[in-house]
Structure I
Amino acid sequence: MCAVQLEAREIAKTFNSGLLSKKPKSVLKNVSFEVHSGHTFGIVGESGTGKTTLGKIMAGIESTTTGKIFFHGESLEEMTKEGFSRFRHKVQMLFQDPEGSLNPKKTIQKLLNDILNLIKMPLRKRKIATENILQTVGLSSEILSRYPNQISGGQNQRVALARILMLEPEVIILDEPTSALDISVQAQILNLLRGLQKEKGLTYVFISHDMDVIKFMCHDIGIIEQGYLVQEFASRHPEHR
């Protein structure tokens, strides 16, 4: 059995809605599951069931109302500042809208340089690092001078993925990463993600409303309904047995 890398334990999330009454709205209710190292845990459900909120909580972007997230057995709440900073590098999130997740005022070169600055990569190594990461995600260096609105949705998603991979994550939360793309491009991105998982030993949490995509990508699957994890089961895909 693979080690538990990321765990949600009795997660609940409530938002206050309304301008005056501030009526609380419960989005997630007592959700618990484990994500095993090198595997993909699928979260499937209709719109409005709290899937994206759960993904943001798993990535440390959103806080819980009650319950805890554990990374390598350590609660996020109990991490030191340095420990939480490391967690935020090691657990990344790839969002649904590829173009919307990238700064439209920056070229692809500058978007990648932002990450190289963050990880303090020496200037002499940046050219080869950029070429390597573009090759990894299936992009040509010809796009470096372009802006996000000058390339396709699939290319933007690959750029967003390249930025994440530069941080050398252990876990990637994938929030409907192909739903905004054409069918043919969806297949390319899904196969790219599976190839990267095998090559780098990545762990995924894959969020989608599409059960066919979930079964293709995931080892284990949880169904969210009205904020509850109502069913959890293993994928029957031959490669995931």
Structure II
Amino acid sequence: MSGKAALRLASYNIQKCVGLDLRRRPRRILQVLDRLGAQVVVLQEADKRLPPRPAALPHFVLEEAGWEVADLGGAGSLGWHGNAVIWRKGAMEIVAKGHIDLPGLEPRGAVWVTFDSPLGPLRVVGTHLGLVGRWRQQQVQHLALETARLPAMPMIWAGDFNDWSPRSVLEGLAPKMRFLPPRPSFPALRPLGPLDRIALSAGLSVAGHGVHLEQPAHIASDHLPVWADVVAEAMR
């Protein structure tokens, strides 16, 4: 895969910008994002919990740092159900966006953004699944069904899947998506669980992927970011 243009995508549960020192420091999250070197990042817990759910990572802070934000929420929120998509200014152009309700007792959802990217047309889906296994399974099935209704193009799923298993059952519930081998990303100080995951559709592969361990990621959130260098493959 050498010589192919790669797009670095990351997923990061920022825990409302509250670190393990119990301090809310949005600019510390920006330090982590800068050191990640990603062109596009899917965020979870990007908004505060209570209505009107204002952004935990303020828009103006992101914009000053050179990030663009998909308008997926409203009234000051960064995303929808805490899920947000940001990208480096000039890295790509947004074409369309939307969100998907997910079944379950907890309020959960997913967001999607279609880009004109260096890899060509690309859909990025961000989600944060529930804590109960049977609901997670239904949520993955529903996500697969709803994204299949959208115009066909290469697609990436990324987010906090809340799945501790090293060999996830989720992939079998979304047969058109290929989950990358999971790497422990939670808890940040001593990662044990591969909760944060990335999955690719046909037409995409990776030149590398991993967990971002560089400081201050160890304290900025209870999760570590995960990343993948995504490359386009010829459709078969």
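-10500 is what came out when helix-only ellipticity at 222 nm (-39500 (n - 2.57) for each DSSP H run of 4 or more, over all residues; to 500) was calculated for one structure; which of I, II is it? The structure behind it is I.
Taking distance in nm of label points 7 Å out along Cα→Cβ at positions 49 and 129 as the criterion, the largest value within structures I, II is that of I. Largest in mean count of other Cβ atoms within 10 Å over residues 113-120 among the labelled structures I, II is structure II. From which structure (I, II) was semi-axes √(5λ) of the Cα gyration tensor in Å calculated, if the value obtained is 23, 20, 19? Only one of I, II returns 23, 20, 19 for semi-axes √(5λ) of the Cα gyration tensor in Å, namely II. Computing mean count of other Cβ atoms within 10 Å over residues 9-16 for each of I, II, which one ends up highest? Largest value of mean count of other Cβ atoms within 10 Å over residues 9-16: II. Among candidates I, II, the computation of relative contact order in percent (Cα under 8 Å, 6 or more apart) that gave 23 used structure II.
Each value in this text was obtained by applying a stated rule to the coordinates, not by laboratory testing. Just so we're clear, the structure is a prediction, and the values are computed from it rather than from any experiment. Cβ atoms are built from the backbone, for glycine too; each structure is taken alone.
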